[in-house]
Structure I
């Protein structure tokens, strides 16, 4: 995997080993940021971050700050290693997404959520994602291609399939 654009364009990043993390492909990441648009000065929250590829891409493209959340210790180590390699500063929370979101008091311009495809707690996750989204913010939610997520009180800007993945962009 590599950073697609911005200050760190072309730099390779690591992904956690094993089958518990599903890294977002370069193609899907590039497509996501084409849909998102400029992120200069944005505050970013990357939930179920895995390798941190989405949040790292946002930082490379000019986001002001990022917070990464993942409950897997190997994923957290990988995110920290990627941050060190790219010489980027960010916060890494190695804890359950619901717990981290419940404790979060900030509002984010860009929220990136890529939960496991079999994640059963969307009904508990959605209100927390909505709460931390800034009034003019954007939520990018990745699911398997067959799933069409719906989050109360958020409007779908677009929803598109890319192979086995679907990207749905929500706004308030």
Structure II
């Protein structure tokens, strides 16, 4: 084995950056639950979500400003996480809320999985740090246009993001 191959192998095994997790619980009258992980990888964050108990179809999915899920309807999590004062938009748009994420799409059994790389948020440092914030899954699809929420409807699940 060459030294280059050995070094490449070691780099691939390098530990990931800081990580965080949110355990999603259903809001009152709903059945959605799951887990969302956030892992810093260089200047991006890899978000992995696994959610069950959803109605089939698309659901708005956002980071919210407060890590508080004490209200039965999830409203204690506040509005979308937006430390840079940007408009609500699709997560591929550079001018957007830090909390704007791709939609979850549930299959016929109500299960949704998502893996996405996001470039505005961070884990563990800076103004766009997600630790201590909330994650909300909404009842309806996000139209990525209506301000400030995307017209995503009621909150069906809420979780607090904590270091892992």
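Quick note: the coordinates plus some simple rules give every number you see, no bench work behind them. Please read these numbers as outputs of a predicted model, since none were measured by experiment.
A value of 39, 34, 30 was computed for Cα extents along the principal axes in Å; which of I, II is the source structure? The read-out comes from structure I. Structures I, II were shown, and relative contact order in percent (Cα under 8 Å, 6 or more apart) at 30 was computed from II.
In this comparison of I, II, the computed figure -2000 for helix-only ellipticity at 222 nm (-39500 (n - 2.57) for each DSSP H run of 4 or more, over all residues; to 500) is attributed to II.
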